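Have a look at these structures, which come just after this line.
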Structure 1
Amino acid sequence: MKKNLPTTRQSTEVILSRANTLMDMAKKILFKQFVDESWMERLWRWADNNGIDSSTLPGDSKGLINLTELGLSGNQLTELPKEIGNLLNLTLLSIGNNQLTELPKEIGNLVNLTVLDLGGNQLTELPKEIGNLVNLTELNLDFNQLTGLPKEIGILVNLTLLGIDNNQLTELPKEATSLVNLTVLDLGGNQLTELPKEIGNLVNLTELYLGRNRFTELPKEITSLVNLTRLGLHNNQLTELPKEIGNLINLTKLEIDENQLTELPKDIGNLINISLLHLKGNQLTELPKEIGNLLNLTWVSLGGNKLTELPKEIERLVNLTLLGIDNNQLTELPKEITNLVNLTTLALGGNKFTELPKEITNLVNLTELYLDNNLLQTLTIKQQAWFANIETKYI
């Protein structure tokens with residue numbers, strides 16, 4: 001039996017109901033502001049006790065009521081007073097890099113906030129009243145100890161940036177996938193093993209960071225996020241990439257280093273706009289020839305894999321400035337690599353090279369060359385002269 005989904009009318013009624021509630025709440029607080037000023041005294045006393053001067057928190061009632069931006073970062077604060085919720089005109093509140101373990105529910109009164117920075121604290125949870133902040137466009141929760149997010153997070157539909165890096169999340173509530181205006185979502189450094197399938201709703205995302213989690217496979221729904229320009233998947237436990245990765249044709253940066261990939265799908269050759277590709281620290285034994293389609297690549301790191309050879313199609317990557325193929329199992333360097341005349345950095349260390357192709361001297365723009373831990377016996381006279389002109393080198 002199909003579940004009845006909420007209609008547009010029902011959704012509108014919910015939004016209007018919340019708006020009316022917020023208006024009533026604001027009226028009560030405004031009334032309190034003009035009738036009872038004791039909250040100001042308490043707020044000033046708190047500020048004095050924490051070394052916050054009048055240049056940050058105005059010492060007059062008019063300045064306090066009209067305050068629009070409040071920066072309290074790096075003050076070693078251990079608590080935030082509930083009176084903070086009376087500063088109704090705030091549009092920006094920055095309280096990052098303190099020692100807060102909780103937030104007062106009154107923070108939900110600050111309905112005009114567009115930017116809220118809570119990063120670098122010790123928060124373990126957020127009050128459900130966070131859902132009242134419907135005008136937020138940026139919410140930074142990085143470097144806390146959050147184990148979950150309240151379902152009310154899904155009400156903040158104006159968010160364009162949500163940072164939850166370096167917390168202790170084990171799951172992302174599906175309500176978060178209602179944030180369809182997000183362009184940047186950072187979930188790195190958590191304990192996530194999966195994402196809700198509704199993640200595919202976030203079609204406006206341009207940057208998605210999932211590194212340093214516990215993913216063993218990439219949710220296929222991510223491959224429908226065709227506006228992504230940057231995707232971070234490093235330091236997970238991925239063993240393969242879906243062929244649909246090739247749908248992400250707007251990607252310019254793809255970071256999949258430090259996983260357990262044994263091969264790449266040939267569809268990776270569809271990512272023709274990519275300029276940076278990080279694949280170091282996997283278990284790749286070969287590269288698909290379609291890698292040669294990625295003509296915009298400028299940076300490729302393949303160190304710490306199990307490559308025994310490189311495809312000749314690598315010669316087409318003429319825009320490369322850095323190529324890292326160190327710590328693999330390569331026994332010879334294909335002469336085609338010497339067509340990459342824009343290379344400035346070439347890392348070849350930790351392989352089994354006994355010689356270099358004579359054409360290596362074509363790489364006249366090299367400033368860094370790493371040849372250490374190979375089996376090289378000698379260089380030709382021409383190679384020796386070329387080698388002598390390289391600024392940084394290890395052999």
Structure 2
Amino acid sequence: MGALQYVDVPGYAALLLRRTYADLSLPGALMERASGWLKPTPARWSGETKTWLFPSGATLTFGYLEAEGDKFRYQSAEFQDIGFDELTQFSDTQYTYLFSRLRRPTMPCVRCGQPLEMTLKDGLWIHVGEEEHQPEPDMIILREYPKSKERNLSIFQVPLRMRSGTNPGGFGAEWVKNRFIPDDFLPEHATQPRVWEKDAAIENEETKETEIVHTFFVPSRKDDNPYADKTTYEKSLSKLGYVERQQLGKGDWSITATGRMRFDPEAIGKFEPVTGTDGELFMEEEPNGRLVPMFRPRRNGILTIWKRPERGHLYVIGADTAQGRDVNRGEGTAKGDFSVDQVRDADTGEQVARLRARISERAHAEQLNMLARWYNLAFVVPEIAGGYGTAMLDHLILDLLYPIGRFN
């Protein structure tokens with residue numbers, strides 16, 4: 001594990017990320033494997049912070065970014081090594097934001113105030129700028145960050161590293177491929193011991209201008225994993241569809257799942273559109289103190305209804321959670337996709353309502369909770385592929401206590 005390379009250096013901090021805490025704690029996953037390595041050592045584990053603390057004072061922390069806004073939990077943190085496991089399960093904005101946490105302590109020159117850097121090989125101080133005088137580091141800061149006893153290394157020599165591992169596929173596959181995978185890379189190239197480089201054109205979220213980012217990609221195959229039972233893994237892959245077998249078995253980034261239309265597109269044009277009523281739901285307290293959802297018409301509201309709920313009718317809601325934004329919480333991105341809920345009468349198949357909003361996973365769960373309760377405790381069918389739906393569903397069931405179990 002590369003994150004352990006500098007744990008003998010005082011002040012060193014590393015962060016390893018998965019999309020959810022459940023992913024971190026799975027058998028054989030990151031935390032269990034690290035525990036097997038580190039329990040016999042003097043390092044000590046904190047279950048509260050999910051951090052290993054080493055005798056040098058260095059730390060290795062395990063974290064997760066289940067919702068888009070979870071990235072802000074690390075807003076004041078400082079790491080020298082950040083690793084993403086299964087990168088295609090993350091959004092590009094979560095990934096790029098963590099670069100702002102990749103830094104080391106600042107060392108000024110006491111003679112000119114300009115920042116200094118220390119070379120990794122020789123441990124020599126040099127000016128970041130073009131100053132010509134002899135660099136003179138601040139001795140107070142040096143005493144705060146002593147060198148490691150084992151290798152005589154300083155935190156100022158530790159390289160800043162952002163590294164990731166992933167399989168092809170997943171909802172973030174497109175942005176990962178655009179950033180890292182060279183256009184001429186083929187699955188058979190994965191057998192070559194080679195580091196691939198790419199000058200990727202990436203749009204800056206703030207300026208909207210295209211920037212060139214130089215990236216590195218090291219392909220690997222299942223045979224490169226010393227911990228994998230290859231015979232069992234091959235049997236497991238054989239039960240997957242063709243696309244998944246190519247992605248997981250051969251590391252094929254060029255293949256994606258495709259679909260075909262199962263309806264006559266010309267027939268759709270024969271139906272007359274029906275205008276619904278836009279509005280929003282809110283919770284109102286009844287005289288007995290019970291909170292019930294109520295509908296309030298509002299122009300350009302996120303909820304459109306064609307038929308209000310009828311007593312005794314069973315409704316089904318298809319819930320598609322996307323990466324969105326919640327203005328009130330400061331989450332998400334302005335370019336996020338829309339989360340959409342389609343409400344249908346279970347007996348007739350008629351669409352009776354639709355919720356469409358660019359909101360975070362938690363906000364989507366809150367809206368869906370009101371919508372499903374309003375439509376007679378509707379049967380909710382969520383899409384959970386990619387991680388956003390799982391985060392929404394956890395909030396809906398565990399925090400908002402929506403009674404999913406009544407349909408079992």
Structure 3
Amino acid sequence: MGSSIIIKIFKKIVSLSIVIGSCLGLCFPSLSTNCISKNDHCVKSNGGVKLVYTDYSNCLVNLSNSILKYYGINTEHQTLETLDKYLSKEYKNIVLLLYDGFGSNLIKKHLGETSFLHQNKIKDINSVFPATTVGATTSLITGKNPVEHCWLGWDIYIKSIDKTVTTYKNTFKGTNTKVADFNIVKFEFPYVTIFEKINESEKAIAHYISPYEGTIYDSDSPDQMYDKIVEVCKNNNKNFIYAYCPEPDRSMHNYGTDDKKVIEIMKELNTKTQKMCEQLENTLIIVTADHGHMNVKQHIIIDDYPILKNMLVRETSLEPRTVNFFVKEGMQQQFEKEFNKLFGDDFILISKQEVIDRKLFGDGLPHKKFDSCLGDYLAIAISDKCIDDIYAETQLKGLHAGLTEDEVLIPLIVVEK
């Protein structure tokens with residue numbers, strides 16, 4: 001029997017096994033040696049790289065619901081039992097401090113186990129999927145999963161205008177042209193924050209401190225953030241304070257995760273957090289991140305692959321490491337084959353129906369526009385590569401939103417004062 005015939009028979013056996021296994025709820029490795037089962041949140045290995053699928057019972061959404069529970073507000077998702085134990089006491093102030101990109105592995109690597117923040121870490125939790133600021137911070141301030149609030153990534157397709165929009169900039173993707181004189185993403189996907197719910201409960205006064213919204217401080221002067229937190233904590237009210245710091249994410253995008261500037265910033269954040277905590281009384285301080293970070297060694301440009309590009313209806317969306325593809329009618333199988341041939345070792349390609357069935361964006365009632373935001377496939381990074389539509393003047397050196405442990409694991413740090 002010829003070797004080619006043997007190979008064909010083997011492939012048929014493997015295919016049949018996968019079909020049977022899927023029916024039984026089993027999980028088989030894909031061509032890239034990775035798989036996702038419906039309830040699988042375990043760490044898996046891809047050639048030595050640890051992969052993590054978000055556990056929606058141990059993530060940022062659960063942290064928010066613990067805070068809502070503390071103030072006697074109805075919750076829609078599980079809480080974090082470990083945090084609930086701390087919140088069983090009464091405090092004058094609850095401070096929730098988020099450092100963008102401050103992943104667990106980076107804290108251990110650059111700050112060490114004797115650092116203030118590492119010593120006060122009570123456990124690791126997960127970001128949401130994808131592990132990116134847009135989805136993660138929205139989940140944190142709403143207590144909802146991405147499937148519910150629909151803020152899914154940096155760029156999102158909006159069906160009502162048939163355009164892809166850069167979420168925070170309110171511009172058409174790849175341009176500086178404003179979509180409207182109002183924020184179209186907020187208009188399309190409105191939400192209620194935990195700040196509003198806490199204020200309505202009258203159990204405390206909620207404060208939002210950031211360089212962009214709420215009580216604004218200069219992002220280049222983090223001391224202003226700490227000063228504002230301390231100032232609020234020393235008033236005569238019961239307070240909930242959410243403070244957002246754009247570092248070290250901002251610097252890691254530009255310089256990578258291991259640059260001296262990044263390490264210096266992380267050490268500074270560690271020291272200044274400790275000094276801030278020393279000024280507080282009757283306060284519980286919770287420190288976390290929205291996601292981790294990793295160095296990216298290659299930007300794959302769709303323009304360089306005309307066969308693949310010609311199969312697409314429009315530009316990609318979401319994130320360079322969780323890429324949303326809208327494929328021309330009747331070309332799905334061809335696209336899947338071509339993509340896996342080119343990038344199967346670096347990305348997991350998942351169909352829209354699989355994304356929905358496996359609840360990658362979490363459980364809960366899907367937003368009414370969630371389905372229209374998803375393309376035919378998601379390509380999720382499992383290596384050190386990303387995908388862009390076109391060449392950029394400056395390519396980011398650090399990124400996130402893939403499935404690696406460096407990107408998904410974030411700390412739950414608690415300090416009682």
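Read the figures in this text as sums done on the coordinates, not as results from a lab. Note that the structure is predicted; figures quoted are calculated from it, not measured.
Hey, relative contact order in percent (Cα under 8 Å, 6 or more apart) derived from one of 1, 2, 3 reads 12; which structure? It must be structure 2, since only it matches. If P(r) over Cα pairs in 20 Å bins from 0, in percent computes to 26, 56, 16, 1, 0, which of 1, 2, 3 did it come from? The read-out was computed on structure 3.
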